[in-house]
Structure P
Amino acid sequence: MKVFAPVSIGNFSVGFDLLGLAISPINGEMLGDIVSVETADTYDLTVSGPYADILPKDKSTNLVTLAYKLYMQKMALKGLPTTALKLHLEKRLPVGSGLGSSSSSSVATLYALNKFFGDALSIDDLLELGGQLEGEVSGSIHFDNVAPCLLGGLQLMTGNEMQPCVSVPFPESWQLVVSYPGIEVSTKKARDLLPKEIDLATSIKFAQNLSVFVHALHAEDTDMAASVLFDVIAEPKRKFLIDGFDAYRDYAKSMGAIAFGISGSGSTVFAVTNNHETSNKIQKYALNNFCLKGGFSHICKVDNFGVREVEIET
């Protein structure tokens, strides 16, 4: 059993803690974490991949192990049989990048385990467990990376326990130039920068932007959707954590980007475009001026599939 979980953008500009988008590079590259499962006498975890070295050496603290334990506890509560397994994590996403790295690892693990045990738990169960694991990382339970990573597409968090998220249509014509500068930003540190209270005018603007954005997407009015696609809560406080943010944003806008924002808590940023020529220009700038510390830049589109099984190479 081998499972891939895609990269995701949490806090999608207008939707702080409320909107998350699954994405994939248009060149077909699998940008996300992969987890493999096989039977074993006792639990074990091995790790490989370009970002394996930055994970904790203690396997007991790895999110894959935490996801395994949480899944097994849920199975036990339901009185369902389990067996020991060996897991392998191919860590393909950098930690502290704002790309849903933790969700990718935990969702891939939960889904792989569930497939191994014949879909014993429901998708809602997996979503709940994924949210709990996010709480282990950031200190607060939230689903804006877990939901799109698991279900694909653009997901709106409802706050309703019976239906935690709903799918919102995302324009297939839009591309996202996603650029990671190669530096880590702590999710907890980024959250600590946010104000505990927000003034009335900002609150109204946030509600207006989010409402208009969701309406416009359902109405297939991409111009209206683009006009409100900006963050009035987190970005003004967090952009100072990302060197070169203002210069990159200004360049992207001058080249025709219809929106620009911080992916999750950062350090990754994204530019939204409606044509490939603009995307290429912005990506070239990113590679030459922004992604200078071991980072990368990908031109992406919405990933409507979410987590899925992939073929095992033989």
Structure Q
Amino acid sequence: MSSPADASIHTPTVPLLFAPQHTRALGERIAKNLGVSLAPSEEREFDGGEHKMRAVAEVSGRDVCVVQSLNGDASASANDKLCRLLFFIGSLKDAGAASVTACVPYLCYARKDRRTQPNDPITTRYVAALFEAVGTDRVIVVDIHNEAAFDNAFRCVSGRVPGADIFIDPLLARLDSTPCVVASPDVGGVKRAQLLREALATRSKRAIGFAFMEKRREGGVVSGQALVGDVAGADVIIHDDMIVSGGTIIRATRAARMAGARKVLVAATHAVFMPAALQLFSPEGPDQVLVSDSVALSPAFAALNNRILQVCPTAPAIAAMILKLSAR
């Protein structure tokens, strides 16, 4: 029989939670789900674009988690956000933090995980080395682009929140007795879409179909129109890790409708919307687009929220992952 002392070893404790100003809103939502407030910190801007962030709370001997989504936007580039996060993590380790978890819902450079041309950088691996260099103990990501590449690059403890955890409840609320098919917009996303299909099948206790699109990229031009799988008369859920220009989703939507889909929904985790993504909300776009709040929407897209576009919260799943890693 285990003693109370033994049981307490595995009881998760909530770490001190910090969030730089660029991701403060998401940090506050995660803190609320953990039942705490964000720890106090100070940020200052200096001439020439330099910056510092320091913890005001005492961090010596404490487990600490820092939330910072690393997407470029109008407020700061991905590089700027990455540097600010790394410098802050370094300062926390210098101040004696027992451990530091970097919670990066959107990880910059995750798509540059292999060489596609001679002398190409493998930037995912370099980013991992930077986190390691400042003493990062754990990394939490949401729906990483390529799990195998992430595992090869990051040697520290990691927690991955899959897109299925974020979209399962909103999608179940939209399903009726109509046949349902989960589709990947390309072969590379098949595993991700299969995870969502399995989750939907388990929770709904019904058969969920599967399909995927052919996609080829040569000289920056995307081609391929074949849709593998039966979607006739079905509600089709296209699942991807991100939307940038929306071109891939438009191609998949068009193919599903030509194959007889009744309705097309999209569940794409990271809304890295460029202006061209407004095409998703034209008549040729899907019937509804679900994204997460891992990336804050720009005003042009925020105005579409609660219409064709719906933003689904990541905070509950991220908070659960923070607690899971804290218990290890």
Structure R
Amino acid sequence: MRWLALLATLQAATLLFVTAAGGTADATPPLGRLLSRHVPILVLHPAEQLRPVPVEGFLSDSDLLRKAGSGWEKVPGPLPSGGADLRLDQRLCRAQDGVVATSCYVSAQAAHPSGPVVYGAAFRARNRIDLQYWIWYPYNAYSPTIPPGEIWQVHEGDWEAVSVILDLQGNPLVLGLSRHSEGAQRVWPKVKRRGLRPLVHVGLGSHANFFAPGAHRLDSRFVEPALISVIEAYGASPVDYAGNGRVVRPRLVPVTAAKPSWMAFAGSWGEDGYVHFPGNETIMTGAGPRGPAFHEQWQRPVREVLSWPRG
């Protein structure tokens, strides 16, 4: 979910639930119960090697870097509040190695055993409530083929999100799923779910979120059209693959814009991303993703999700 970051000044919050970006905190019990009630269930592709995990393992394995004239230089920690000019760099693995680096990130994460989590916050905006669930993967390794071939796009660190939009009585209305540079929405009666928990199918490698399994063509509303054209020029199908593999029921971890402290870090969660096509040198594609509080979905709760196309 890179390229969703909004480079804005972080407005600190000190309570669990907020009414709107930068608004007054609302810690009423019903919001807490609603947030716990709708935690998404994630369905991974059978070939997926990574799963949603806590960020602490990645943080402990990462250096904090600042761009200097001679390149990126290590700076002392701890992770600051702000720091938009900084980035994290997982010191054990190299994104430039492409899809083959996936096993390195899997091994690094395995050294920090933990159950799956989602990071949740609730926002009230006028007559709607936005329950946001943020999902962290240590690596994004997309390829249009299974198994991965010489066409791939990768970046270190991957923040994805699921939103459940409710009315003020707590009735679910819309499900919003992050997908590459934006997202898609669907009315609640058409959402697959287990009880009140939405069922979300996760794209192989990219971790884009879908309402159903299958081969989903890359959409020019979410993906750079030039990338789609180049993939087709090499004879591959520009699709995300979502399947019926491991079912993940993550634990909810409540967050605010300031707590835990890593939520206030405004820099990039990972080194530069890369893309590769057969017969060409690997191309650097820009900075890694920003944290949840620096995405438009967080900055414009409810409004951002309802601006997404129907999926």
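Where a number appears in this text, it was derived from the coordinates with a stated rule and is not lab data. Note that the structure is predicted; figures quoted are calculated from it, not measured. Cβ atoms are built from the backbone, for glycine too; each structure is taken alone.
Of structures P, Q, R, which gives 0.65 when FRET efficiency 1/(1 + (r/R0)^6) of positions 58 and 298 (r between Cβ atoms, R0 = 35 Å, to 0.05) is computed from the coordinates?
P
Have a look at P, Q, R and say which one yields 0.8 for distance in nm of label points 7 Å out along Cα→Cβ at positions 98 and 290, as calculated.
Working through the options, I get structure P.
Given structures P, Q, R, which gives the highest value for distance in nm of label points 7 Å out along Cα→Cβ at positions 50 and 282?
Q
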